[in-house]
Structure formats: C-alpha cells, structure tokens
Structure I
C-alpha cells in the first residue's frame, strides 16, 4: 500500500502543466469532501473500505421495520430533527470540500447545487416547503445566492454533479459546489419495509444470496471548476469529469425497466463528446443495491455495454459497507471512483461470496482488486427510472 499511496499522491499533486494545455470545456474536480458512517476523512474512509470495514450495524427503530440494520453517521445525533441532521451533514461535507479546493463559498461565479431524495419531509407532513432545508443549508455554508435543489430519488447526488457540469460547460458558472445528502429516518425505513426492498441480514450486491438493501446516510460533495478558472489559480486537480448523461425509463414508480435500455442510454450520453469509448473504461462503480431486481438490471446493462468476459472493466460497489444513502450515494460513490482511479485499486464488494452466474464482468471478491489504466464510470439507478452516468479520468491515468 505504501508504494501505491506514494504513486497516487504524485499523480494527484501533479504539476499544473500536466493538464493546463488541454483546451477542453470539461469541468475539473478540485475539491472533495464527505460525511459517511465510517468517518469524514476521505483518505481514512477509503483505507477502511479497502480493509473491508463496514459502517452497517443494528440500529433501533421507533416503529416495526423489516430490517434492524442501518448505516448511520455517528457524529450526528440520531435523536435530532431529520431536517437539522441532513443540514448538518451537508454543511460539514461542503465546508470540507471547499477547504480542499481552496475556494470561498461566496465567489461571484459560484453556484451551490443540493441533491437529496426526500430530506426529512416524509416524517413531517406539516413542512411548509420542500425547499426550506436547502435555503438554511446555503446560509450556514455561507453561500449568498439562491441554491439549486435537485430531487431525483437515488440519482439526486449524481444529477447535482450533472447540473453543475452543464452550468460550467455553458459558461454560466465558473465554480459549482455539488452536494448529495440524505439521512435515515423512521418514515424511510417504514416505506422500504412496505416495499420489501430491505434485507434483514446483509446487503450482498451481485451475490447469489442477495435479498435486499440496507439504508444508509451521509453526504458527498464535489467542487467542479472550469478549466480557465482552475488554471488562473493553479488549482490542484483530483479528476476531470469527462462526461455526464441521464435517461429515464418511465417503467414504473419503483420498479426499473428490466431491459436496461435507459441505463445504456445514460452511459452513451455520458460518452458522447468525451473522446472516450467503452473500451477506455477501466472501472465501474455500480449502483449495487443488493436487491435482485436492481442487480439483474445492472448485469443486463453492463453486458449490453461491455460484453462479457474477464477483460472488461472491474465492477465494484460500496453500499455493502456504507449502506444505501439514497440521494447522497451518487456523490459519495463518485468520490470512491476518483480514489479508485488515483490509487488504481478497488475494495472487495462487501457481502459478495458467490457472484451471480450471469454477471458479465470481473468483480472483486474477498480482497481488493487492481484497476488498470483508464477512465471510470459511476452509475446511479433511482426510483422512478432516474438513471445517471458520470465519467471521470484522473491526471496521469493514461486514458487517452
């Protein structure tokens, strides 16, 4: 790990000249930060994931629910109001990402984009506005404008990044602070109990024993900058967002289209104009919820995109360790993908012992797996058919 970490540090803290001459409208990721059930240090949490640690534990519920398990952020009291818990997670992660980027929250060309599923609104039928939490969060971060809020179920965090990328590419903003955040609440646990989507045992993505997901919570933040803005201040670059695409399968309120066509379309849109093809993708961060329906759709989609065989990209997922954090998972998993591309290693899929017979691509079972040079793809599949794909490269990743 020492040699790999030193090499990764050299690649991330590269000289600006390595990327400054690339005349591209692609946004650069110059700041990252998160709050997770395993902690808030990006490097430390990533190390724990590689070591096979998990933040999932027995979590008492006020009402009878299908699963006693959840992945909670330990630094935010469970007893606090869910709106305030969510606000606190978003603020902490945003402040960490802004500090990492070296950017103030009140710049004239900065936009704040907040993505979530339902915040605490399912638990509070009398909430006067679904937007109030976003305004309070912006005030606490120190953002003086009117924040944008994205609510597209489990793809909300990824869609916040997609929106930020489009604002930068269009020239409307120079900096976008893209937040995905969500909290575990009693109403969400009850709702997923009624839907039958939760496992009472473990989240085993892509395993023959998969029988449901485990709820989690957290926040992930990516600071995106235009190339010109980053160049002017000689910013450190974590990654380049090469493409972003989304599609909706419109198949049902909760059940996805089993054909996976919409997932493939989201990936194809992310690839369009990126200068990359599926052959350039070395690693995929899968949605990997551990429900039989979701796992089957992802397997079908990945086969259609990449074919089948051991030469395809390695596929991994982190929900078995961090839980399914709903609207936060897109940004949290994008950060893990950047770390995977930088370190060229992915953690084993927690709970995976016997992969599904029809899964088409390599999966890390029981131990971390190396990642060859190339780019990375992050997939999120949300209720209602909201499917989003984010495509990243890292400086020195040899993807061109």
Structure II
C-alpha cells in the first residue's frame, strides 16, 4: 500500500495521568496541636484542613491485572514538595518541577510512593519535549513500584507510545507486550497499536492476525485499523483481500477522501486501471483533487490507457489552471506527448518548447526538432537540433541529419 496514500498514523494520543491534585499524608495527617489550640483556630482553617483529605479512589482501569495495589501514600515530610511538584506538572512548568522531582528522588526519607510519583510527574512534564528523558523517568516510576495500578500501567503504555512516536518500533512493541501481559488489558485500542507496530516492522502476517479480529468484530471500528489491515494485506501480496477491504471502507465512508484514494491505489495494484480512473474522476468532479500527485496519477492513468490522450490533456490543463500543477518538465513533456498522439501538433510543439529547456539532457529538444522537421519548419528544426546537441544526447546522428537538411 502506497505510503503516500495510506496515512496509517500511530495511535499515540498520550494518556492523562491520574495523579491527585493534592497529596494525603501517610499517617492520615493527624494533628499535633491540643484541643484548646484547635478551638482557637478560625473556621476558615478548618475548611482548609478538611480539603486536604485524600480524594476518592479512582475506578480500577485494570481489574484483570494480578498486580497488588501497593497501598502506600505520600510520606508526611514530603507532602508539601509533592504538592508543589503536582502544581508545576499541571502548569507544564518543567523548569520549576524537574528540580523538585529530582530532589524527592534523591531524598533518603522518601518512600516508594514519593519517588514513583515524583518520577511519574517528571516524565509527564518532558513528554514531546525530551522523550528519551521522559521515558527514563517513567521507567523509574514503574521500577520503584509505588504507583497505584492505574498510573503504573498507564506509564507503561505511554512508554510504548513514546517509543513508537520516535519510530523505535522494536522497543515499543516489547514495552507494549509487557504492558498488555501485566495489565491484563483487553482494550481493542491496545491491540490496534500492536498491529500498527507489527506493520511498521514489516511483520505483515502477525499484523493481519492482530488486526483482523478487531476489524471483523461487530460494532464501530476505527477506519484507521481497517486501513492498516488493508496495507498489511497489500504488502504481504494479498491484493485481492486488500481491495475487498478498500471497497468496504470506501463504501462505508463515501465522503472520506483518504478511503477513496486508498481504493484507487488498490485498483492500481490489481491492474484495474479503469476502476481507479472512476474513483479519481469522482473526486475530481467533487473538487477534491487538491494535490499535485493526485493530478499526476490521473493524467498518467489516461496516458497509459488506449486512446485517452484527450482526457489526459483536460486533466493537465485543469491542474495548470488551478495552479496545482506547475509548468515543470514532467508536466509539459506529458502535455506535449498527449497532444502529439492526439494529432494536435501545434499544442504539442508549444508544450515541448517549454519542457525542453527544463530537461536533464537534449532528448526533448531532439523530439521537438523531429516534429518541426516533419512539419516543414526547417529553420526552427535546425535550431532545436543544435540545442539538443548542446544539452547532450546519447547519439548526435539524428540531430546532425536535421541540421544538414537531409
């Protein structure tokens, strides 16, 4: 499947950590002041004290995991530092937060929870800024073992996502496999990410085995999963199955340009050029051919079809008029060819006059000289032949014959 057509982007939308906004003390925050002292404090202080209670426990995201929750909370001495770190992380302030995190990690009195959460938040602040350091911090959070299951396994998944985002697919697949195994995740999105990584690693049969059950399942299926499965079939040589899927997706999403382009490519790979032209022409009629390569693909299809030169000319001229195609060598040479073989000599000459100076060698000038010679325009033919020789030819024989007037 053409990489230019199939935009099979990795599923790397990074997860949000379930870190609490304020940390509860390990001993529950018991007060040391006397009852008399407490009675002398304002109602406002009582409100602030009650607001520091630990938030309700988040719903378990990984009920199938065999990992036991650590059951550790923030140590009393480091609550202030952890809260400051959390605020910096929420604000995306790495300059303030990273020194706080490193200080907690280096503190001998910090427990597993303190260190794990500090590493987790440090990693969070570095995502998409320095993914290598982010991964190191996140791995430290995992290895320290103080996180609740939700954050522990989310950190694993994010490591896999970051590695995939940085095209470290072997490492990403290993990280993802560990995450799936240890978390017990059955989320189809995780399997889809695995299938995508297998595709990137050119392990197409495994990608197919991973993605096919997702695509075949009832209910709503992400079109991207189908596109990656389709690409895996195409790369493994099963063009018929790739085309079947492409037709299925295109039929279900008639307004989606990407799925229509994928269908056209599938037809091209199975030598169904007429069907590919039909898809391109539907998009053209809808005004959805907006890229240079799309116009080039369509006019090339016409030029490679019998007696379709006039259609090619119409596509090229439209692309030039819209400014999507440029008057470069490739376009003008094709326009000259299409006009010549549709018996429109003057437009062919005009197009080749523009193409010849842009060519790498003198062959286009030589073609121009031959046509001018055939049309009895001797002086113009001789000048084109001279320019052909000056630009370089494999053989000067034809050009010299034209110059000599034979």
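Of structures I, II, which gives -0.36, -0.45, -0.70 when log10 I(q)/I(0) by the Debye sum over Cα atoms at q = 0.08, 0.09, 0.11 Å⁻¹ is computed from the coordinates? Attributed to the structure labelled I. Taking distance in nm of label points 7 Å out along Cα→Cβ at positions 148 and 388 as the criterion, the largest value within structures I, II is that of II. If distance in nm of label points 7 Å out along Cα→Cβ at positions 116 and 324 computes to 5.5, which of I, II did it come from? Computed on structure II. Given that FRET efficiency 1/(1 + (r/R0)^6) of positions 308 and 380 (r between Cβ atoms, R0 = 30 Å, to 0.05), derived from a single structure, equals 0.85, which label among I, II identifies that structure? Derived from the structure labelled I. Among the shown structures I, II, from which was the value 24 of relative contact order in percent (Cα under 8 Å, 6 or more apart) calculated? The structure behind it is I.
Taking distance in nm of label points 7 Å out along Cα→Cβ at positions 68 and 204 as the criterion, the top structure among I, II is II, with the largest value.
Can you tell which of I, II yields -20000 when helix-only ellipticity at 222 nm (-39500 (n - 2.57) for each DSSP H run of 4 or more, over all residues; to 500) is derived from it? Working through the options, I get structure II. Comparing mean count of other Cβ atoms within 10 Å over residues 180-187 across structures I, II, the highest figure is found for I. Supply the structure label, taken from I, II, corresponding to P(r) over Cα pairs in 10 Å bins from 0, in percent, for residues 316-371 alone with the calculated value 23, 51, 26, 0. Among I, II, the structure yielding 23, 51, 26, 0 for P(r) over Cα pairs in 10 Å bins from 0, in percent, for residues 316-371 alone is I.
Every read-out reported here was derived from the displayed coordinates using simple, explicitly stated rules and does not represent laboratory data. All values derive from a computational prediction rather than experimental measurement. Cβ atoms are built from the backbone, for glycine too; each structure is taken alone.
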